[in-house]
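Listed next: structures, encoded as structure tokens.
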Structure I
Amino acid sequence: MRAAIVHYWLLNMRGGEKVVEALCRMLPDADVFTLFYDPARVSETIRARRVTASFLNPLRRHYRSLLPLMPMALESFDLRGYDLIVSSESGPAKGVLAPSSARHVCYCHTPMRYLWDLYPAYRNEFTASAWKRALMAPAANYLRLWDFSTAARVDEFVANSANVARRIWKTYRREARVIYPPVAVESFYWKEPEDYYLIVSELVAYKRIDRAVDAFAKNGRRLRIVGQGPEYGSLRRAERGNIEFCGRVTDGELRELYARSRALLLPGEEDFGMTPVEALASGKPVIALGRGGALESVPVSDPVGGVVYASPEDLAGAIEAFERIEPDISPQRLREWAGRFSEKNFVEQMKGVLFPASDGS
């Protein structure tokens, strides 16, 4: 059986790319197709595959501005001869034209946020330029029609959380099986906490890192922020001496930052949230906005799993509430909770979807 993995873009190693890694290990002979590809920014596991990038790849530095051209680029991929197509979707990926004889499974991290759930925020809040806002409405209308129509090209949807399964039904009127994404939980470890809180995130508007920066600028506690993105410059302008921007770090450096932190902060709504699982696998609690995927990835029923707060304005109070329960936290219990999100569990469940005739064997 010839298999192809289609991922929206391979320009860094975040949650979606870690799912691609796991799929590559499951399908060792699969070819990879992507809109944009920078081999220096991805893992050896992905580089070892035959990767085909779209004709837009020479413009990858401007990939965020090329959304209207992405449908044409996806449909240009030649997937003749493949028996199984697995698309990894949160940017456009499922819109490829698969052969009628092939089975197409879409692992959906979320329907495109900037077209659906978060469109009003991008249109009215996150986009400062007046001319960009003017162009956004007609482009988004066309892209929504295309995105909805391409859901019919998928034989089976898999969602990375119950939260995203609800979005898939709301957006495409398609049922989705829930399989949590893989986290290398066994590779994380605990150390005595130092006096800092941690954020690990792409620095984009919907992650609401600005709220955490504002809160820590006022409370004076130490905060370290790992990640880069379009909001990096504006966030750095609000930097204080107690707030450190670490930029991109290696996997080893990231594990050490998790291990020595007091807690991970999650100030925005997540689709699922692999970073809180990584923190929990390090024996560290999570302080999270109580919306979306955090309600599945964080042990909200266990008061020593961290603190979940109701609205963005409650972050300062949530930090104080966490510090009251901090002495009662059991790193071992947190690590045991994180074990349910292991790659082993992901592979076992995905086998049942990708190879249904063999009952996952």
Structure II
Amino acid sequence: MKVDYIIVGFGLAGLMFVEKLKKQNKSFVVFENSSQNSSKVAAGMFNPVVLKRFTAVWNGKAQIDYALPLFQNIEKRLDKSYIEYIDIYRSFKSIEEQNNWYAACDKPILLNYMTTPLLANTNSEINAPFKFGKLKNTGRLKVKELLADCKIELIRNKLIREETFNYDALLIANVLEYNDIKAEKIVFCEGFGLKDNPYFNYLPMNEAKGELITIHAPKLKMNFLLKSAIFVLPLGNDLYKVGATFNWKDKTQKPTEEGRLELINKLKTAIDTPYKIVNHVAGIRPTIKDRRPIIGTHPKYKKLAILNGLGTRGVMLAPTMAAILYNHLENNQNIEKEINCNRFNS
């Protein structure tokens, strides 16, 4: 079997590189062992505003403008709906935060998202004594459903192998050989799995475990994402996703009692309503120490490439980073230093 590319990993990074290959009529095969689940458990939000400081996300608007049409094309192809537009209400803790919000609203790059005036809280189940700031033109991608449907499509077309990639079986020469496959290039999109990759595990991944719970809260009746000490995202049928924790020490993907209690305690500051926890999940965010993606090629083996380090904003970053990497591999276009994996080469 001969292909242009081998793709290892099928989270958001792997999916968007596959979509780029399809558009360019490149042949490929995907290896996916479902060992990484950060894409599947994440909220999948797209929002170009850092809600802690009311500043613009790095290249956020441009990333969203590029990403949404690509996801819409997948929706049309599969006749499914994955994009859900939903406003974000930022709950203020003080008058000072209100003033900071007003100041940020004057920034031209944020005009299409941040709104004034402030909104009073009319929901007795929510704790928001200092009002809300509303973000518009934001939303979420149903990542878990999207990945599952795209995986079925790959299975149907015999383009995916549900097995662990064996690095020792990879032969690097003018043409890459892996068991019965010959390929021109290979792209590793493994998320936290990077730690086991002998070709790229020298990169300084500062991964962070995140835990989320889903609650059933029939009295809450909220149709926006509430951002307070945590976020509360409506899923429909009185279900809400609540998250997320940041744990820099625990590298397991198992939910913990410590994480559950942290979410419960933070949730008390955001809402005051009866609820029941119906689900509890965890995942490892593939975050790099300088909070930028890592894309590019191995310093010695130029046929080996990486697309990783998307952190908490994979929905926004993955399409743009996949395009940049593809254009580098196929058209020798430059990758800026701040996202090039070679910025860490000694």
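Taken together, the values in this text are just the output of simple stated rules run on the coordinates, not laboratory data. Computed from a predicted structure; not experimentally measured. Cβ atoms are built from the backbone, for glycine too; each structure is taken alone.
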Worksheet item: In terms of FRET efficiency 1/(1 + (r/R0)^6) of positions 162 and 274 (r between Cβ atoms, R0 = 35 Å, to 0.05), which of structures I, II is highest?
Response: I
Discussion item. Using FRET efficiency 1/(1 + (r/R0)^6) of positions 10 and 282 (r between Cβ atoms, R0 = 30 Å, to 0.05) for the comparison, can you identify which of I, II gives the largest number?
Written reply: II
Worksheet item: Here distance in nm of label points 7 Å out along Cα→Cβ at positions 186 and 290 was calculated and came to 3.6; which of the structures I, II was it taken from?
Response: I
Worksheet entry | Origin of the derived value 0.95 (FRET efficiency 1/(1 + (r/R0)^6) of positions 146 and 226 (r between Cβ atoms, R0 = 41 Å, to 0.05); candidates I, II) | II
Practice prompt. Could you tell me which structure in I, II was used to calculate FRET efficiency 1/(1 + (r/R0)^6) of positions 82 and 306 (r between Cβ atoms, R0 = 35 Å, to 0.05) as 0.20?
Written response: I
Fill in: Value 7.6, calculated as mean projected area of the Cα convex hull in nm², for residues 2-89 alone, assigned to which of I, II
II
Worksheet item: Who wins on distance in nm of label points 7 Å out along Cα→Cβ at positions 74 and 322 among I, II, i.e. which is largest?
Response: I
Practice prompt. Identify which of structures I, II gives the largest calculated value of relative contact order in percent (Cα under 8 Å, 6 or more apart).
Written response: II
